[in-house]
Structure 1
Amino acid sequence: MIHEKKNPVAIDAKIQLMQNKLYQLLPFNKMNAFGRVYIIKDKNGKNIPAEFISGTDYKEIIFNDENNIHFFCIENEETVQSGTKYETEIEWIFAMDVEKLKPKVQHRADEECLVDILTAIKRIPYFKLDKIYKGPKALEDFDTDLEDRHPMHFVKIVGKIKYSINC
C-alpha cells in the first residue's frame with residue numbers, strides 16, 4: 001500500500017515522487033510505502049516514527065506481519081539554498097522481513113535485499129546517496145524494542161535530495 005499526501009509541494013512533492021518511484025522499482029510484494037513522516041514522542045515519551053493525520057493527530061508507523069517491507073522518509077531539519085534550488089538531507093528507513101522477500105535464498109538475504117534497494121535508489125537522479133546504515137544503527141533515532149534478527153532487517157539510506165519551490 002502506498003500512503004500519499006494530497007497536493008504535496010516543495011520537498012514533499014519530491015519525496016512523494018521518490019516514494020512512488022521506489023514503490024515501482026523495488027521487486028518486492030506486500031509493501032507499505034510512506035513518504036515524509038515525523039519523529040514524535042508517544043504517550044510514554046518514546047521517540048516513534050509517525051504519519052501526520054490531521055489537526056494534532058499522528059499515527060505511529062507500525063512494523064507488522066501484514067507487509068513484507070515498510071519504508072518511510074525522515075527529513076533533516078537543515079536546508080541549503082543554491083540559486084532557485086534547495087537541497088536537504090533525507091533518510092529512507094526500510095524495515096523488512098528478508099525471509100518473505102527472498103524465500104528462495106537459503107541464507108539470511110539481507111545483502112540481497114540491500115542490493116535491490118540500492119539498485120532502485122541509483123535510478124533516481126535527484127537523490128545523491130551518502131551513507132548506508134544497517135541493523136540497529138538504522139533505527140537509532142527511535143525508541144524501539146525491535147531487533148535486527150532473522151527474519152527482520154533494517155536499513156537506513158541517507159542522502160541529499162534537490163527540489164524547487166515555485167513561489
Structure 2
Amino acid sequence: MLIPDEFMEVAVGKLGQAAVEFFAYASFFLFVVLVATAVFLQIQQQELSKAETAFAQETAYEFADQIHTTFIAGSGFRQSVSLPQSILGRPYQIKISRSGSPNVRETGMVYVEWKGAGGQLSFSAPTVTTAYDATTHAGFINVSGDFIIINPASYPGVKLNISNENGRIRFSRG
C-alpha cells in the first residue's frame with residue numbers, strides 16, 4: 001500500500017514537533033530539579049554552619065564555666081574535664097588569653113577556633129581571670145605568646161586537668 005506524499009510530510013512534521021515539545025518539557029523539568037537541588041544544598045549548608053557555631057558557643061561557655069568553678073573553689077582545687085574531640089567532625093582548638101603580670105585585673109577570654117565551610121571561624125567567651133599557666137604537652141597543650149592553646153583532636157579521649165594554684169589557673173594533661 002502506498003501512502004501519498006502529502007500525508008508523509010504531515011506525519012514527519014508532527015513527529016518532529018512532538019520531539020521538540022518533549023525535549024522542551026524535559027529540559028524545563030530538569031532545570032526545575034536542578035534549581036530545587038541548589039536551593040536545598042544552600043539551605044543545608046547554612047543550617048550546618050549554624051549548628052557548628054552553636055556547638056562552638058556551647059563548648060566555649062562550658063569551658064569558661066569550668067575555669068570559673070576552679071577559680072571560685074580556691075587554691076588547691078583540681079578537676080578533670082573531657083573536651084569534645086571535634087565540632088561536628090571538624091578539628092578545633094581552644095585558645096585562652098592570659099597575662100604574664102599577676103597585677104593585671106581584667107577578664108580573659110576563651111576562643112574556640114575551627115575551620116568551617118566558610119573558612120576560619122571563632123567563637124569567644126569571657127573568663128574570670130587572665131592568670132593562667134600550663135604544663136605543655138606536645139600537640140595537646142602549647143603556649144604561644146599570651147595564649148595557651150589546647151588541641152583536643154590531637155589526643156582523642158584525653159582529659160584536661162584544670163587546677164587552682166594560689167589564684168592562678170593551671171592546665172595540664174589528665
Structure 3
Amino acid sequence: MRIGYSHTIGTGIVDRHLANFCLKHQMVEPKVFNQKSAALEQLLDSRTIDLGFGIENGNFVRFDRRPICSGKFILAASRKNTPNLYRFLVGEKGREVTSLRSALKELDVQSHFSEFQSWTIITELAQRGMGVGLVPDFIVKEHEDTLFQVHKDIQLPSFDLFAFYRAGTTLSPISRAFLDEFD
C-alpha cells in the first residue's frame with residue numbers, strides 16, 4: 001500500500017489510522033510519501049502512490065475522492081507564552097490566507113504576516129508565542145493543552161479533507177480496507 005500526504009495531515013489525522021490499520025493487518029507494508037499537497041497530484045499521476053490525502057483546493061478535480069473529514073480554519077495562540085496577537089503565522093497563499101487578510105483590512109487592524117510551508121511549523125511557532133497561527137481546527141484539538149482559539153470574530157473558510165485516487169481505477173483490497181478505517 002503506497003500513500004502520500006503532507007506532514008501536518010499525517011500527524012494530525014492519517015498516522016493514527018495507519019498505526020491502527022497496521023496493528024490489525026500485520027502483513028501490510030505501507031510505503032508513505034511525505035510531500036507538499038501540490039506534489040501529491042504528480043505522485044498519483046505517475047502511479048507512485050495509490051492514495052493521496054489532502055485538502056481539496058481545486059488541484060485534484062480529475063481524481064476520484066472519498067471524504068475523510070471537514071473542519072474550519074481558525075486562529076490559534078499559545079496558552080503558555082504571551083503571543084503577539086497581530087503577527088500572523090500563515091501557510092502558502094490559499095483562500096484562508098486571503099480571507100484573513102481581507103478581514104484584517106476591513107477591521108483596519110495593523111498586522112504582520114510570516115509565511116511558512118507547513119502547518120506543523122506554524123503550530124510549533126505559535127506554541128512558542130511567536131504569533132497567531134492560521135491552522136485547521138483539528139490541529140488545535142490535538143494541541144489543546146498548549147493552544148487556544150483567538151480572534152473568534154474573524155470568519156475564516158471551512159475545509160474538506162479527502163483521500164484522492166486515480167479516476168477510473170479500482171483500488172486494491174488493502175487500500176479500500178485502509179480507507180474503511182476512516183469510517
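Below is a table of values for the structure above.
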quantity	calculated
At a computed -5500 (helix-only ellipticity at 222 nm (-39500 (n - 2.57) for each DSSP H run of 4 or more, over all residues; to 500)), which of 1, 2, 3	1
Label whose coordinates, when P(r) over Cα pairs in 10 Å bins from 0, in percent is calculated, return 10, 39, 37, 13, 2, 0 (choices 1, 2, 3)	1
Which entry (1, 2, 3) yields the derived value 0.90 for FRET efficiency 1/(1 + (r/R0)^6) of positions 28 and 140 (r between Cβ atoms, R0 = 35 Å, to 0.05)	1
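Throughout, read-outs are computed from the coordinates displayed, never taken from laboratory work. These figures come from a predicted structure and were not determined experimentally. Cβ atoms are built from the backbone, for glycine too; each structure is taken alone.
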